[in-house]
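Have a look at these structures, which come just after this line.
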Structure P
Amino acid sequence: MISKNRLQNKIRDRLADLSHRLGRRQLTSSTRLGGGRSLIGGIPYYDFSTNDYLGLLDDASAVSGSLGSSGSRLLSGTSPEVLRFESDFSDWMGTSRSLMFNSGYHANIGVISAVVGPGDWVIADRLAHASIWDGIRLSGVQWRRYPHNDMGALEARLSEVVDSDAAVLVITESVFSMDGDRAPLADIVGLCRRYGASLMVDESHSLGVLGPEGRGAAAAWGLQDEVDIWMSGLGKAWAGVGAVVTGGEDLIELLISTSRSFIFSTALPPVSVNWAQSVLNRMASLDDQRARLTEMVTFLDGQSHIIPVMVGSVADSKTVSDQFKAAGIWAPVIKPPTVPKNGARLRLSLSAALPDDAIVQVRSVLRGRTI
């Protein structure tokens, strides 16, 4: 008789391999205390692991609305709240139309797999988010990656496919989630123009932080009209849940009819949409928080509000993390495959809610760390 335990054995073997090579990922209880502090594993720390860049969670007021949506957007889940948010977001961004997704992951896989397919080309930055690469693979499109922010390599990739009849889509983040650096969007736009490619930009880590009224990096550099597909998660500076895609009327109509992650997901509940609306309503008034972030970045010699502490091995990264913990700073290790092999690091996410003494403490540890 054939054993039924093969899968269980394979699972155990994979766990053993993970434990040996990287250490298993662990879930740690975390409760927000306010003032940039969290209770983590029962110990209070200044929390440098959140994406709450503007500190809005500390200022959250009660938001009303149903906790359920009862169905997908195409059935019973399109509430008046979500229609209002999509309309107001488009007005704020200066685009024709917007569409809300359940998460940034849903948006990226749903958009890419809907707009391109077999016979088309996608060319994406090597360090683009995992959800972008998953969307590329799901689409069945032909694809190439280019070395991070390497414009010569991007042009070479574009020149390889320019003579084909296929649609060509270039994809990049504006602020990269693990390295904290910025894409040279003006150069990318210029190359897309030259070679007739379309451009998709993931602004999840720049929305709310950069640009006039926090409208993102493309808006900061006056390039918003050059972006064909713009998306951002709402779980970073927006301090909520969900994502939004904005662009032309035809794009949104296509997504409503063909994006599988949109069609086959239960809609976000009105209470979540109402929070997104409340943040949108006050985004223009948050310049003080954005200025506070800029001061922190300058003090810590960073490129953005995401500051990577590059180490290398997982074991050495844990040692550095422990040095931060001893100083009252929560900065967990980021392991492969989230980052490249031998690229383990700490990722310091700045928040306007953090006090000066926490930032001073971080600089002290950075300058005194032993690895």
Structure Q
Amino acid sequence: MRVGIDAACWSNKRGYGRFTRGLLNALAEFDTKHELVFFIDSQTHGDGDLPSNFETVVVNTGDRPTEAASASDSRSLKDLFAMTKAVAGQSLDAFFFPSVYTYFPAITNGKIILGVHDVIAEDYPDLVFPDKKHRRLWALKGWLAHRQANYIMTVSEHAKTGIVRHFGHNSDRVFVIDEAPDPVFRTLPLDQIDRTILSRFGLAIDSRFFIYLGGINPHKNLPMLVQCLAEVRREPGLEDVRLLVVGDLKDGFTPGVSELKDRIAELRQEEAVIFTGFVNDDEVVHLLNVAQALVLPSMAEGFGLPAVEGAACGVPIIATRNSPLPDLLKDGGIFIDPNEPTELTNALSIMLSDPARRNEMARVATAKAQQLTWRRSAEQMDAMLNMVASKS
């Protein structure tokens, strides 16, 4: 088949971009029989780093889609029409959106494969969008995208269950393609840890800290994490424990920063919580390797890639049960009810007070994470395209 691919997420720093880059770079090295064509906006194309062995259609647009399609903004009709027109001008057997996030109406005779990573925006709209206008715009885009889609791609069986429940798709038309940690996420010997990276954030090699990695959205449940951290720090001998929040504070999908900082001030934990802003993967790996645990207490996760990246660096995980992580990283961490602060507080305490158990969880988590590779994801995508081709 000749398959068009929406590559507008390519330079996005968050999960959608990581998935798009990881999957398509792996696919570029995979011996697929399908002909792939990237459709990309002029701003993202200017960032470079696209696989050179794919045909690329560059579309002249006014705004970068990953900035315009945020929680508090929307893409212009002119840019949407430009993408639609570009696809309409090509002969395609299928068109793949790695994420509904940058969906646009695609006029094509080919089958539409729509990437839907989770149903968090549908289950928790008040926590994802700052106002009713953008909730309605998201609902309208989702309705049109799902109405046009012939097939759905998602990132876990957990997410698939939610998609079938919410949108009513037949389960045999919903494909799962795993996410995976990039190779940069790995365990490092202690003598290879760059201490200057730690010192930049007021930490030393022997500092005790937990790390959160990702967007600072309200559904990530970070105010509860700070509340539980405050409880832990009241225990004798644990007053020095800190939380490192690694994530872009200027990201269009992080409307929870102000709320989080207000909660930190209310709990008088300003000294305990360190905001790093965006940190490159090459540096994040040094922080992950010496953290007590990576904590992902979200209300829900479609996959939970930051937890898998942390696991690949040899740290145990504390994560929400409302995700595929209890299966993906079974016995590699503690999985909590995101509505129960006591469970999270206890999990933090265990990571600090029981080093033998913590080390065993870290060992298991690392082994589980190493089983997930983008090569395997490329194989899953190729199998998906073969299935679509057989039904065309």
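For this structure, a couple of remarks:
- Relative contact order in percent (Cα under 8 Å, 6 or more apart) - structure with the largest value, from P, Q: P
- Percent of Cα pairs over 16 Å apart, for residues 235-354 alone derived as 65 - corresponding label from P, Q: Q
- Computing volume of the Cα convex hull per residue in Å³, for residues 19-138 alone across structures P, Q gives 226 for structure P.
- Origin of the derived value 11.4 (mean count of other Cβ atoms within 10 Å over residues 27-34; candidates P, Q): P
No lab work stands behind these numbers, since they all come straight from the coordinates. Model, not experiment: these values are computed from the prediction. Cβ atoms are built from the backbone, for glycine too; each structure is taken alone.
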